Structure I
Amino acid sequence: MYDLLLINTHRQRDFDGGGYADWLGVRLLASYIEDCGYSARVFSGFTHECVEILREELPRGVKVVGFACDYDNWREVMNLAKMIKEEYGVPVIVGGHQAIALDKDFLEKSGVLAIVRGEGEIPLHGLMQYLIDGAGSLADIPGLTYLEDGAEKRTPSPPPIENLDALPFIDPSLCLDSHFRDRYATVITARGCPFQCAFCYEGGNTRRVRWRSVDNVMAELKEMLASTPELRFALFVDDTFTLNKKRIAEFCDKLRVYREERDFCWFAEAHASTMLKHPEIIPMMVDAGLASLQIGVESGSERVLRGYNKKTTPQMLKEAVAICKEASVVHVPANIIVGGAFETRETIEE
């Protein structure tokens, strides 16, 4: 059997199953752990599917189970962790912002061995050495929160990974679910975010941005699209894709050349301030195949935007949309938060 089963699962029955196609975190960690010499599998999908996977896989000798935990699935993760511990005696570890926020309460109610904070590669490797090889102790592993004799313990956070090009690509052979890349190819080209939006975990996690090289990203993109000929859409899901004008220009040059031999278009996200600083990058991106550009609008109220520390104004957002219109961006979705801090009926209607 294999050493580690990593899971990202949600309950919603009305959620489009294709949305689970490329949950990157658990898939990247599975490939990383394989590179470290351990065997791993990964599953992303609905909770009823997850239960079936667990019932099938755990009796075969899986040694460790890991969950990704966010605001929308924390109850499912808590209940599944308790079930795994009680019925199979397999240690469970959890990463993700909601488990980190719930902290000691989550540890006590779920029975998980440890919560991983921040980037998962280094802590997860340490946990595998501890749980599989019997090496060291939890106190030796960076980035953990755990209980010891009922008291909460926190180890220092690990340093951010500097050389992202050294990390492996996702290995499709490790994926147990059927949704993987059935509609699009998803890529993250950088980590970290220089902005500090009050509602965002990433902005409060690692501010310093670390970029993969353009050649490294293009190698992964070509590998993905070559292995799945029916794919026609790629998603660059960085929070900061439009941050670096020089890097965008290099990307666009190479994407333009590649699209001459492989038909596809792509999606990215943008912060309005970067668009206003360098408006010329938007037509450049469209010429390289950009079909959809999501703008982080969040609210039409200046007061709410200040409360979010968004560093934008409603006028800036209007100008960013105008830039997209002028450049003939086909699709311009907006991220909107309704019911956040400082929100009133009046601010929603602004």
Structure II
Amino acid sequence: MLRSDRVLMGPGPSNPYPEVAEAFARPLLGHLDPEFLALLDETNERLRRVFRTANRLTFPLSGTGSAGMEAAFVNVVRPGDVVVVGVNGVFGERMCDVAGRCGAEVVRVEAEWGRPLDPQQLLDAHPAPAVIAVVHAETSTGVRNDITCLGQTEGDALLLVDCVTSLAGIPVEIDGWHVDLAYAGTQKCLGVPPGLAPFTAGPRALARLDERPRSWYLDLNMIARYVTGEGARAYHHTAPISMVFALHAALGAVLEEGLEQSWERHRACGQALQDGLEALGFELFAERGHRLPELTSVWIPAERLPDGMDEAAARRALLERYGIEVGGGLGPVAGRVWRIGCMGHTARMRNVTLLLGALEELFGT
């Protein structure tokens, strides 16, 4: 398990919900044990409630969020398909890479890092794409991209959305936004260690499944036949039992709190953190109005760093002196921007207060 003396406020894993530690201590069951299968079915139903969808094909895919990304693409993209991808950070770039490996003709719609994508540019990028793919919450920049209008006007194109950093932290409405394929990660706002990718596919996506995708492990056909009533439950792979226990417990904690209440807790903590950073004289990186509450990006100019420290040394001092882990910048803002996570069980006002106090002391502001 994660060290209890660390407050994980980076872009990676958040501190787990207490219920998760208890779930990991449960005795193992076989992956075909009826008790485990019943718990898996209940986990799937809880995921539907958190994704806000009625999609039957909703389940925790065995692999991290990037496995969810690859599963979404390889099952519906065929060689020669046109795929429009929004790119304003690392994970939009990764979408382009995965789509290209599927043989797609990738049409990039770009925005400057720190700025949101223009939804109309995505819709206008090609007259008849097979897929439009967007990252809802860009982990590398702390920017929220608008999804709400895309699914209602994309025509025959499937709408594919990365919800890795948004699920349970800000509103996600799979059915309300007409999203066809979406995936997330357990380690962000769901407060579970990394290892599973919550995944959902709607009826239009199921109708477009490749009969023989390029990946055996990520082939959704066998699972789809079961959930649509066209076949019996079949053995596909050995599921990570303890991770499913943990996700089941975390989803229970989120739903017991209330999904809207979880969104509000993340909003309040993120706003307090961003207000506090600005009060200390720091400049936020993501564009106002599109800032994620669960992941705050902030400029760390060289002149603000403590004497004798570079950016990496300052982050290391936060970790060693105060037990707080934050993440550094990526790509063009590496070494100049920090990414501060306030998500899952970590999204508590006490952690915001702790971090702001540590920054004030460390930077001498």
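Values in this text are rule-based calculations from the coordinates and carry no lab data. Note that this is a predicted model, so its numbers are computed, not measured. Cβ atoms are built from the backbone, for glycine too; each structure is taken alone.
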Checklist entry - Which of I, II yields 4.7 for distance in nm of label points 7 Å out along Cα→Cβ at positions 58 and 250, as computed? => result I
Checklist entry - Among the shown structures I, II, from which was the value 17.6 of mean count of other Cβ atoms within 10 Å over residues 106-113 calculated? => result II
Item to check | Structure (I, II) behind the derived value 40, 33, 19 of Cα extents along the principal axes in Å, for residues 114-209 alone | outcome: II
Checklist entry - When distance in nm of label points 7 Å out along Cα→Cβ at positions 66 and 130 is calculated for each of the structures I, II, which structure yields the highest value? => result II
Checklist entry - Of structures I, II, which gives 2.7 when distance in nm of label points 7 Å out along Cα→Cβ at positions 170 and 298 is computed from the coordinates? => result I
Next on the checklist: Quick check on the output: 25 is relative contact order in percent (Cα under 8 Å, 6 or more apart), derived from one of I, II. Which one produced it?
Outcome noted: II
Checklist entry - A value of 0.45 was computed for FRET efficiency 1/(1 + (r/R0)^6) of positions 146 and 338 (r between Cβ atoms, R0 = 35 Å, to 0.05); which of I, II is the source structure? => result I
Checklist entry - Which one of I, II has distance in nm of label points 7 Å out along Cα→Cβ at positions 98 and 306, as calculated from the coordinates, equal to 3.3? => result I
Next on the checklist: Between I, II, which one scores greatest on percent of Cα pairs over 31 Å apart?
Outcome noted: I
